[in-house]
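Okay, got some structures for you below.
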Structure P
Amino acid sequence: MQPESEGRTLPCDSRPAEEPGPAEGRGAFGGFIGPRTLIGNVRVAAPYLFDGSHARCGELLALPQGSAAPCERAHGALGWWQLLLDPRGLEASDAPTAAARTDYFALCLAAHHASVATYVPTDVDAKIRHALWFEQSEELEHARMRSLALAHGAWELDGFSARLVPVPDESGAGSVSSHDGERLSVWCGALLSCQHFGWREAAREFEERVADELAREARGFDALARSRGRELDCLRAAAALTHNAGDVNQALSSSDAAKAAQHSARSGDDAFGRLKARFADLSTADPTRFGGAFARAGLLYRTLLAAEGHRHYPLRQAKCLRAHPDLLLPVGPFLDAWGERLARWRPWGDAERALVVAALLDGCRKVPGQLGYYRALSAFERELPGGLARLAPQLAASQRRELKDSALRQRLALPRASFEHSYAKRARTLLDGRG
C-alpha cells in the first residue's frame, strides 16, 4: 500500500478500509475462491494482522512499499503479510491469464502461511500443493511460482505461530514446526509438476531442496533427543516431524502426482519411483533414511501423542480466541501454560472465559483420548480466582454438570509437574530404546 500522503491506507492501519467491490461468487477465480473472499477468510482467522494490534506492525511500516506484481511483492520475510494487506493487481476472473494465476498462487500461499496455525485455517491446501502447479504450463510463469516457493522458506513465523520448537544451536537447524511441512508440500508440488512438464533441471533443484529440508529437521530432532531435560520439546518436535512426513506422503500420493509418475514411466528413468523411495513413508518405513529421525519421531508420536493430532474443531466456537496472536494454540497435550494465559487474559471478562471453557468441555467429550483440553481446564481451575465454579452462571446446565463429574475432576486435580514429568519419562524411555 502507498504512503498515507498519497491517500492510501497504510499497512496495519486500523481505520476502515475502502468500500469493497461487488461480491465475489463461488469459484470467482477460474473456478477457485475469489481473492477478496480469500483475504476475508484470513481476516476472520487472524484479525490481528489487519487491525493494527499486532506487535510487529511497525516492521511493515518500515518496509518499502512495492509496486511490482503481487507475486514479486510477496518476497521477503514479511512479504506474505504485505500481500494480504496490499493485494493490488489481484482481481476475480472467470478466465485468468497465466500471469494472473501466478499472482493468485502467491495470495493463496500467503493466506495459508498466515492462517494454518490459527483456529480456522484457509482451505487452499490443494491449490498450493497441486492444482495451481499443474495448471500452470507456461514455463516463465511456472518459474515465477518456483521463485516464490523458494522465498517462502524465509517467511517469518515468530509471532505468528505458537508451534515453533527451538532446537539446540549445535544442530544449526534453528527451529522445527508443522509450517515446515506446509513448505515441503509446496516444494513437492513444484517438483512433481516439473517432472510432469519435463523440466528436469528444475525438478532436480526442488528434489534437493526437499532433501535438505528433511535433513535439517532430522538434525534438529536428533539434537533434542540427545538433550536431557528437553524431552517435552522433543515430543513437540516429534509431532511436527510426523505431520511434515505426512504432508510429503500426501504430495506423493495425490492424483496430480500420478501425472508425474506417468511422465516418469514414459521417459524410462523412473524419477518418480526414486522420489518415493527417497521421501515416502518416512515415519513408518525404512528407518535408515535421514538417520532414522523421522522413524523415531513417528514412534514417539504414535505412542504418546496421536490422540492430540486432531484439528481442534471444538475451539472454533470460541471466536474470542482469534483476537490476538498470544492466544494461538500450542502443541498438545502440553496446554497448561496456554490455559493459564487464557485464565488471566486481561481483555476478557467471565463471558469470554466461559466460552472457552465450554469449547474445551465440548472437545473433552468429542475427542476420545486427548488430554490437552483437560490440562487447559486444569489451568483455569488453578489460575482463575474462584476456579471454574466462578464461571458456572455463564455455562449451560449440562456443562455445569460436566464440571462436577468425578472423572473430570480427577484429571483436573493432577498437578502440571506430575503430568509433564510422566510424559518426559516415557519419552526418554522410548528415545533410549527401552520402550
Structure Q
Amino acid sequence: MARPQHPSVTAERDRGGMFRSLRIRNYRLYFIGQAISLCGTWMQTIGQDWLVLKLTGSGTQLGIVSAFQFLPILLLAPLGGVLTDRLNKRTVLYFTQSLAGLLALALGAIVLAGHVQIWMVYLLALGLGVVNSLDNPSRQTFVSEMVGEDHLTNAITLNSTEVNLARAIGPALAGVTIAVFGLGLCFLFNGFSYVAVLVVLFMMQEDELHPAARAPRAKGQLMDGFRYVKNSPTLFYTLIMMAIIGTLSYEFSISLPLLAQFTFHGGAGTYSALVTATGLGSVAGGLFAASRKRATLNMLVFFALLFGITFSIVAFMPNTLFAFIALLAAGMASINFISLGNTILQLESEPQMRGRVMSLWTIAFLGSTPIGGPIIGWIGEYAGPRYGVFTGGIAAIVAAGIGAMTILRVQKTVPQAVTDSGIRRETETLNIQEDYKMR
C-alpha cells in the first residue's frame, strides 16, 4: 500500500538549530566514527596519488588508477543499490567497512616493505572500488534511518561538512606524515581508522533507528530503479547534472596533484595545501548549508554555476596562494551543490527505492571517474594542468545550464504544479509515480 504523498523536499522543522541532528544519539555516534575514518580516507587519497606520481610521474597513470578504483562503482553500484534496499544497512556497513580497512592495511604493508609496484596499486584500488559499490549507497541511505525524514536535510549537510572538514585535516596530516615518516603510514592509519566506525556501529541502539521497509526479493528490481528515476524529472535531471560534474569537475585527485607538481613546482605539501583549501571552503559552505530549511532545483542550479565559475578561476591563478584562495570559494559552492543534490534525491524517493536511487547518485558522483579521470589526466599531461582544471569548471557551468533549461521547460509546461519546496513537477509524472507505488 502506498504511503501518503510526501511533498518534494519539504521544509524541515526548525527545532535545534544548525546542529540539530547531533542531538540524536545514533547519528552523533556515527558522526564521531566518521570523523576519524574520513581523516584516514583523505590521508590514503593523498598518499595513493603521490605514490602513483612517484612511481610513474604520469598524469595519465593517475587517471588510470582512479579508473580502476571507480570502475566497479560504475558497473556494480546499481546492483549495490538493489542489495541496499533488500538488506539491513547496519549489517552491510559492518562488512564493507571491515573489508575497506583490510585493503588499506595491505597497501600500507606493501609500501613499508618496499615492494610496491604500480600493478599492485591497480589491484588494491580495484578491490576498494568493489567494496564501495555496496558501501556507498548503504552509507548514504543509512543516514535517513538514523535521523528520520524530519532531520534528513540537516544530517546530510552535516555529513557533507564533515567529509570536507576531513578533507582539510586529512591532507594536512598526510603532508606531515609523508614528509616525516614516508607514504606507508598514511595507508596504515587509514586501515586502523575503520575500527572507529565498527565500534560506533556496535554502540548504536537498534530501537532508535527508523528502518525503511525492505524491498522483497523479486525479478526486475534493477530495471524498476531505472524506470522510477526516468519517470521523475526532478530525480532524472539532478542525476544528469551530477553525472556531468562528477565526470569532469570532481577529478581533484588528478587535476590538483598535476597542478601542484608541474605548474607550481611543489611537492606533496603543495598538493595537500590545495586539497585542504577545498576542504576549508566546504566546511564554511557547509555551516551555511546546515541552516537551510529547504532544497530546490533553483538552488542546485545556482550552486552548480557558482562552482563552475570559481573552479574555472583556479586555472588562471599565478601561484599556490591565489589558487588556495580560489579553491576556498570553489569548496563553498561545491558542498552546497552536493548536499542539495543528495537531499533532493533522498526526499524525492520512496524509502523502498532510495537505495537504488542513491546507487545512481554514487555512479554519477564516483562511478563517472573511470570516464573522466583518464580524460582529465590526459589533458593535464599533454595540454597542461591548467587546462585540466579549466575543463572541470566549464563542465559545471554546462551542467548548470542544462538544469536551468529543465526548470524553464517544466515551468512552461505545468506552471500550476508547484510543491512546497518550489520544485515544479509534471502532473503526468506524479500520476506515473503514484501508480508505481500502488503496485
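FYI, it's all coordinate maths here, none of it is from the lab. All of these numbers come straight from a predicted model, not from anything done at the bench. Cβ atoms are built from the backbone, for glycine too; each structure is taken alone.
Quick check: 37, 31, 18 is what I get for semi-axes √(5λ) of the Cα gyration tensor in Å, calculated from one of P, Q. Which structure matches? Going label by label, the one that fits is P.
Each of P, Q could give P(r) over Cα pairs in 10 Å bins from 0, in percent, for residues 98-193 alone, but the derived value 14, 34, 33, 15, 4, 0 comes from Q.
Computing mean count of other Cβ atoms within 10 Å over residues 186-193 across structures P, Q gives 28.0 for structure P. Source structure of the calculated read-out (P(r) over Cα pairs in 5 Å bins from 0, in percent, for residues 226-393 alone, 2, 9, 18, 20, 19, 14, 9, 6, 3, 1, 0) within P, Q: Q. -26000 is what came out when helix-only ellipticity at 222 nm (-39500 (n - 2.57) for each DSSP H run of 4 or more, over all residues; to 500) was calculated for one structure; which of P, Q is it? Only structure Q yields this read-out. Structures P, Q were shown, and log10 I(q)/I(0) by the Debye sum over Cα atoms at q = 0.16 Å⁻¹, for residues 26-129 alone at -0.66 was computed from P. Which of P, Q yields 13 for relative contact order in percent (Cα under 8 Å, 6 or more apart), as computed? The read-out comes from structure P. For the set P, Q, ranking by distance in nm of label points 7 Å out along Cα→Cβ at positions 354 and 370 places Q highest.
Computing FRET efficiency 1/(1 + (r/R0)^6) of positions 90 and 170 (r between Cβ atoms, R0 = 25 Å, to 0.05) across structures P, Q gives 0.05 for structure P. A value of 26.4 was derived for mean count of other Cβ atoms within 10 Å over residues 42-49; which structure in P, Q was it taken from? It traces back to Q. Taking distance in nm of label points 7 Å out along Cα→Cβ at positions 178 and 362 as the criterion, the highest value among P, Q goes to Q.
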